[in-house]
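What follows is a set of structures to go through.
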Structure P
Amino acid sequence: MIPKRWPLLILVLTVFFLFSLPVFAVAPADSAQKVIVRSVTLKGNYRTRDRIILREMSIHIGDSIRLGDLPGRIAWDQRNINNTTLFVTVDVTTQIMSPGDSTQLAYIDLTVTMKERWYFIAYPVFDLADRNFNEWWYDRGRDFSRVIYGGHLSYRNVTGTNDRLQVVIERGFLQRTILSYSKPYIDKAQRIGLRVDVGYITNKEIPYRTQFDKWVYVKSEDVLRERKYAALTLTHRHGLYHYHTLDSRYTQNTISDTIAKLNPDYFLDGRTKQQFLAMSYSYRYDRRDNVVYPLQGTLFSATVGVSGLLPKDSFHFLDLSASMTRYWALGGRFYLAGGLRARSTWPTRQPYFNLRGLGSSTDMVRGYELYVVDGQRTAIWRNSVRYQLFNVRKQLNWLHVRQFNTVPIAAYLTAFGDAGYVSSTVAEQYQSQLANRLLVGTGMSLDVVSFYNLVMRFSGTINGQGKAGFFFNLAQEL
């Protein structure tokens, strides 16, 4: 008799085999002939400044390029411009001008045609307070008292330099007010960027502990938790694909006596206040064809963060994390993606509020969407094989607003297999059934990708405990 878990293990091992294979691309024979870039013409960027677009290009006026290298260079420049998420569509066309004298090099003219997005968006908010739609639907009984309402103002490309002003005012399940402004480049060389954030958040209902890998909530007429923070972030972009970030932030968290009594480890030792200065440095190498839904390329990131830099800080913490994801075109309409992520934190004894394993953020093993696994160290291995059902661009001629009348839409059928592990010293304390054991999940999903960074995912999964589920997510990840 075949063990019940063998089909799952066979799928995971098959994906591992595919992930381990070298991927070969048969390139056309390179032509030794070179062309000189005579001009680069930008069209459609009515608000966005030319230098923001040219910053994303590896091809510049005066460059000498082999004809065999030209298609690949143009394709990546087109992707880089599209990845600014400033445009609905980006198209690049070329025209080669042959010289009259055979001893001279030919010239090439490039034209980049873009359709800008709608940059000023003020819209009402009606959102769910739970970790994801699935938790609200399955575990919280579709309770509409657990909603967040309010308004968001997002003013993108304020000065035409891909900067952004955001104002968030939310009420309902929580009270949240956030103000942030970011500018990707504050220097002439377009390398150094700046972001400023301030926020104030209060809650009258919060999870005060985890039990059996589920959050346990408590509700009150009074404020149970108050959070304040201010952050200053500096960024440095080297070349096209290397990003460095230095973040500094000061945080003040306060809880009521009720929470401290229900879980003395919430801030540790029955404390009701937590304040600290934190700094982190992160590096990211991002060469993906599409940052919203990648099909080809590489993403690597690593972060080191230290909290508790001031003598009077009540929280001291070291956080190390790294991730690596590769995306391949297998030929035809098939694509492969595989990634590893790991995180480790110190000290071992941590406040419950800061304890993060799998499920409390986007890090999760698919098939465990309804669970939160707390721990100090985590590892995830995720793999996907995708088949493109269609990828089209619809033109709505009856809609006379250029930012909305072009709708790109694509759909992918995806088979996936994941594995993860959470190392936890508090598994017994919080009665976890999933910590300190291998977690595996597999399934299939239908991913629908449209404009304005919208990715809808409909998934059917089964996990290592034999539990099946159907889930819906709005996602921008592997």
Structure Q
Amino acid sequence: MGGFGGGQGGFGGFPPGTDTAARQETTKLKRPFGAGQYDTSAFMAGEIRVNLVLFECNGAIDAKSESWSKDEIAKVIGHVKKACAWWEEMWKRKNYVGDLKFTIGMEFADKPFQTSYEPITHGAYRDDRLWIGEFLNAQGYSGDKNRMLYRYTADTIEKHNADFAFNIFVVKADNDSDHYFQDSYRSYTLGRQYEGVSDTYILTAYSKPYDWYSSQSFAHEMAHIFGAADEYPGQGRYTDRTGYYGVQNTNAPDGNPDRNSIVPSLMNSSISTAFERHITSPQSLEMVGWRDSDGDRIIDALDAPIAVTDLSSKLNLSDSIYSFSGTFAVQKVPNYNNTKAITINSVDRLLYRNGESGEWKQVNDKDWGEESKTISHQFKIPAGSVLQWKVVDASGTAESKTYTIGGVRDPKAGINRGTHSAKFSFTPATPDTGIVKYKLRVDDMVCDLGEQSTHTLSGIANGRHTWAVQGIYADGTVTDWLPCGTFTMPAN
């Protein structure tokens, strides 16, 4: 992490050693939708898996100089948990819709991975391929370190049904003279967002003298994972743009026309104050994806309505059965960094309620979690009521249009015995039912009503009569006749 006793890889290029084919390769993941193999941390939201790996030399190649104690392992785990909790608490304080949850893989934290190398005696940026590559080989991967890392991270997302994932690699540095790697790095995250790639890992050297600083350091590096830039001299530049939205780094000092505008941040030299007070610059929050332009508590990356296509519906008036079918798909907000638009949103639920108030009920037993869903369903509309339904995405707020479907309701026949006439009226079905016109039938006499829902009929004979209404769809097909009741025309 540059500026605090080390270097940060910056934002200037694809991880070293990655060839052209690797840059272009994409492997479609189920989630996030629209993502490829290199989109493992597009923005900070949803379910995020953290692989925590501690390294310890076994003396096979390098001489062993560092050993982990149970107390030190516990401290590192505690610092990582505290950093994750810091960001989860920040999400809660922003009161965003949806979840941010980190889960930590402990297999190689509780029991450090045994490597042939003593990492702290090497350069970090130059040589981390040695021990990281050895670790990845042991997990069944082969090839270039960075390509292995992306496959490993993408597989982590799939295996744990996560939205994003990254890795934290920790080496021991207590017995090293300055507790730094040989190239003067102590903690860093590799450069991101060149050709749209995401960071996959944090590498840090842990030692007792820096224990006090570790939680805030991990939190800082996690921000880099999701696109935030440094905001201290020599690293952060005012004109830089990064993150999913391409946010300008206006809290950085270098090139800033108004340094008095700089605020305390997890990403600048006031990191300790920012961590303790649980604050960071608005720019750094937007860089990790936390921008809410319309103030609806949904971050912009997830704030796109469901697209509805091929929607068709019909209402059978005689039994008040409403049938509909349509395709519903989540839409994606464009990514500043590449041509891919990515979302962790999904088409999840079909909800309904009778009437225009009351509790929404879910039709499906479990959330679908799909990018696109074709839904066909039938509803029974209670007599004298309306039905409302909607398809909802994972955020629970950004949803498709609410459709209000009513059958022909409240049929009335007003009798005028003096003129032997009757005024018939009803509440028409809504356009969503597909019904556009009506017919009225009194006994065996049929009248075209067009779009009208009232009609006065004269010359009605004395005695008892029945009446009904029929709906006509736009394509000319008709519903069954809906019996509306009987009435009696008394003699004068």
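Quick look at the numbers
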item: Of the structures P, Q, the one that -2500 was derived from, the read-out being helix-only ellipticity at 222 nm (-39500 (n - 2.57) for each DSSP H run of 4 or more, over all residues; to 500); result: P
item: Origin of the derived value 1.06 (Rg/Rh (Cα atoms, Kirkwood Rh), for residues 199-310 alone; candidates P, Q); result: Q
item: Computed -0.42, -0.69, -1.01, -1.26 for log10 I(q)/I(0) by the Debye sum over Cα atoms at q = 0.06, 0.09, 0.12, 0.14 Å⁻¹ - originating structure among P, Q; result: Q
item: Structure (P, Q) behind the derived value 15.6 of mean count of other Cβ atoms within 10 Å over residues 207-214; result: Q
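Here, each number is a calculation from the coordinates, and none is a lab measurement. All of these numbers come straight from a predicted model, not from anything done at the bench. Cβ atoms are built from the backbone, for glycine too; each structure is taken alone.
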